[in-house]
1. If you rank structures P, Q, R by distance in nm of label points 7 Å out along Cα→Cβ at positions 137 and 153, which sits at the top with the largest value?
2. Can you spot which of P, Q, R the value -12000 was calculated from, given it is helix-only ellipticity at 222 nm (-39500 (n - 2.57) for each DSSP H run of 4 or more, over all residues; to 500)?
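Coordinate-derived values only; no laboratory data. For clarity, every value in this text was computed on a predicted model and none was experimentally measured. Cβ atoms are built from the backbone, for glycine too; each structure is taken alone.
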Structure P
Amino acid sequence: MRTAIVTGGGAGIGRETARLLASTGYRVVVADIDESSAQTVADEITTAGGRAHPYRLDVASEAQWDKCAEWIRGEFGPAHVLINNAGVMDTGGFVETSAVQWQRTIDVDLMSVIYGSRVFARQMIDAGIEGHIVNLSSGAAFFPAKYIPAYASAKAAVLMASQALRVELRPKGIGVTAICPGAVRTDLIAHGERAGLDATQQAAWRAEAGRVQGLAFAKPDKVARIIERAIRRNPAIVPVNPEAWIGYGLFRLSPGLVRAVGSVGSLDLADRLLSRVQPLLNRITR
């Protein structure tokens with residue numbers, strides 16, 4: 001039986017990916033910093049007749065990645081698939097975003113991909129396994145917006161790291177794919193922080209921004225299907241939603257135009273729009 005590790009597997013895209021891979025015959029390690037969420041998803045999978053094991057993993061810790069890889073090899077043998085899905089999204093301008101927020105974003109969104117890819121690529125190479133690594137980048141990797149510079153920077157780095165890794169691992173028969181979803185109906189914004197707000201303002205922002213993201217057209221299961229297909233077909237880069245495809249194309253054709261569009265949006269504009277659509281949001285989410 002082939003083994004797949006899914007980080008951030010306790011919710012959203014990770015949860016749906018873990019469930020889908022289990023339904024196609026994988027033994028899935030549901031890795032998440034929230035152990036109870038990982039356990040819940042593992043229980044869902046086993047109840048449905050699949051094989052799953054929860055694992056508490058802080059993806060920002062290289063030492064925990066090393067222990068995870070050692071545990072998986074000891075329990076199940078070398079891994080065949082790694083899905084680097086865990087991530088955070090803090091918002092705020094480049095200057096107002098604190099160094100602590102920048103570091104947290106880089107640690108979770110970028111370094112976790114590097115730690116995981118290194119240790120499991122080595123495991124696949126040593127075992128002679130023609131496996132696959134899927135890294136979740138973002139449509140934000142093509143969009144230099146004023147309100148998510150830390151997130152966009154980290155995801156752009158994930159995109160490039162994935163391509164460099166793909167080149168290196170190709171002779172070993174190991175595939176690497178970067179997935180760039182776009183807006184997806186998850187709790188990513190609701191779990192993030194906005195720079196410059198106090199605790200009360202932070203809670204209100206998370207609630208309202210989370211409601212808006214909850215209206216996104218794409219659901220996590222759509223991204224999960226793309227991930228499963230990528231494991232089979234080994235594409236290099238896969239934008240998912242229309243906005244991600246448009247951003248990908250425009251960034252290649254006219255970076256200046258993309259920068260011009262990115263300069264229009266701001267959190268102040270978002271606040272004004274939120275206040276105007278508040279009645280509509282109340283009706284939709286009632």
Structure Q
Amino acid sequence: MGFGKKIVQAIKDKGNKLDGEMSFFEHLEELRWHLIRAALAIVVFAVVAFVYYDDIFTGIIMAPTHTSFWAYRMMCGMGDFLQGILPSLFKAKDFCVDSINVKLINTEMAGQFTLQINSSLMIGLILGIPYLFWELWRFIKPALHEKERKAASGFVFYASLLFLLGVMFGYFIITPLSIRFLAGYKVSDAIQNLFSIDSYISSVATLTLATGVVFQLPILVYIVASLGFLTPKLMRKSRRYAIVVILIIAAVVTPTPDALTMTVVAIPLFVLYELSIVVAGVVEKRRAKKELMNI
């Protein structure tokens with residue numbers, strides 16, 4: 001029985017075995033305390049972010065609006081590289097970002113105060129999600145056998161790593177490309193772009209968190225493949241449909257219609273899909289080996 005199937009079975013057992021060591025409501029109480037501890041960790045991170053908010057706001061939240069941001073410097077370096085290879089097709093100045101015209105305004109009396117609270121909570125959530133994974137793992141772990149525990153011992157690490165990689169990709173790549181496009185886009189010169197601070201924070205948070213969630217694809221595939229609902233053969237056969245879905249996701253995640261941003265977002269998703277095929281293959285081989293041993 002695979003790890004994903006074990007997780008599902010463990011959750012079912014917690015509700016079905018009312019006459020066992022713990023009742024259903026006792027399991028709910030146990031889960032509640034795991035979630036409370038995770039929520040407290042998020043609050044602690046949020047309080048720290050609130051205390052150091054001035055540095056965080058200037059150095060992290062507003063950083064993608066400055067031309068010195070990492071993504072813009074890499075784009076300029078890529079332009080120099082391409083110009084050196086094909087000078088007739090590429091010009092470095094076309095890739096370099098000279099200015100980003102982002103003007104933020106606040107339209108509510110308590111807008112800046114609620115902004116600090118909400119963005120601190122968002123930062124606390126991002127930093128606290130790995131601990132949330134750990135608490136969920138502690139809740140499920142007692143229902144697993146020793147072999148399943150060893151096989152799934154890296155769950156928290158890989159889930160957290162993929163989430164943080166997704167957040168970093170969203171923050172360092174998708175967010176600056178989106179800001180660059182949207183800040184400079186105009187229907188008419190008669191219309192001046194003035195963005196509310198809530199709109200800006202919401203866009204940055206959505207792009208980073210959404211990408212972090214999307215990067216959990218290999219974990220999801222591992223669980224579904226362990227349940228026997230997904231095989232590497234099926235995933236390879238469905239690759240053409242996956243490409244269409246990935247392009248749709250890239251279009252939804254990025255609020256910009258330009259092909260460059262969509263391509264930059266789609267490529268890592270393609271890589272994640274191919275990695276998921278490898279993960280499904282590992283699960284299938286493990287299942288086949290176990291069945292062979294049981295014969």
Structure R
Amino acid sequence: MRHFLSLLDCSSDELRYLIERATFLKNGQREGRLHHPLKGKTLGMIFEKSSTRTRVSFEVGMLQLGGHALFLSPRDTQLGRGEPVEDTARVLSRMVDGVMIRTFEHDKVERFAAYSQVPVINGLTDQEHPCQILADMQTWFEQRGDIRGRRVAWIGDGNNMCNSYIQAAALLDFELQIACPQGYEPAAELLDKYRAHAHIERDPLRCATGADLIVTDVWASMGQEEEQAIRRRAFADYIVDQRLMAVAAADALFMHCLPAHREEEVSTAVLEGPQSVVWEEAENRLHAQKALLEFLLNPAR
């Protein structure tokens with residue numbers, strides 16, 4: 001049994017397999033090929049953080065693979081009334097074939113996985129967002145081929161997405177430059193462990209210069225709304241606009257995991273511009289997660 005709590009739960013070869021498989025499944029869906037390896041299987045989806053893309057992509061993905069997804073909000077489970085994570089894991093994993101959790105504390109998905117009898121997927125925590133990186137990398141590979149040796153610029157908060165990008169840089173062998181204000185750095189242990197692939201460059205223009213891919217995210221993530229005014233001031237110079245894109249490589253792509261706050265972390269001109277692949281990136285959540293579900297819930301394949 002395998003869990004997917006972090007990109008590091010996969011080897012480099014497995015990550016490349018998932019990316020390739022995701023595109024294969026995407027093409028098959030568009031061509032009308034039925035593929036039901038998960039017929040009769042159920043995915044339990046626990047949402048303590050709301051989401052559009054995560055819920056729809058997992059629910060539709062299970063349907064397209066022949067299975068069923070069960071949505072559980074805090075109001076729908078005893079977790080919302082104080083039941084220990086360990087108890088919920090032991091009960092729920094006896095009834096479903098896999099569990100996806102979208103929550104705040106990374107420790108919660110780790111504790112759930114430790115007591116689960118079925119694979120557990122991290123749909124997002126405050127520490128990591130591995131499913132989104134699968135979709136991002138699928139999008140890059142479809143648009144530009146292998147990312148090995150390329151330069152990626154992360155502009156903005158050193159958040160869960162940035163942490164997962166550091167892991168992706170090590171697994172897929174690309175260079176990650178991170179432009180963030182003082183005090184908003186990604187996890188120090190990741191920067192130290194993967195310093196051969198990731199480093200901080202405070203100046204966003206220098207960070208973006210020559211980059212093949214520019215990536216950003218909102219300045220205040222879910223749960224940080226009270227910090228919004230402070231963060232807006234701290235990140236005022238970290239907007240991805242046409243001036244910043246102009247110093248990147250001529251064929252550079254722009255990605256954002258969405259939802260985007262236009263004219264904050266990204267200008268509308270960039271988000272809607274010819275270098276933006278955010279809509280393909282959003283769609284690829286569906287296909288990347290189908291590859292992941294097949295990998296975890298149907299290991300015989």
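1. R
2. Working: P: -17000; Q: -23500; R: -12000.
Comparing all candidates, it corresponds to R.
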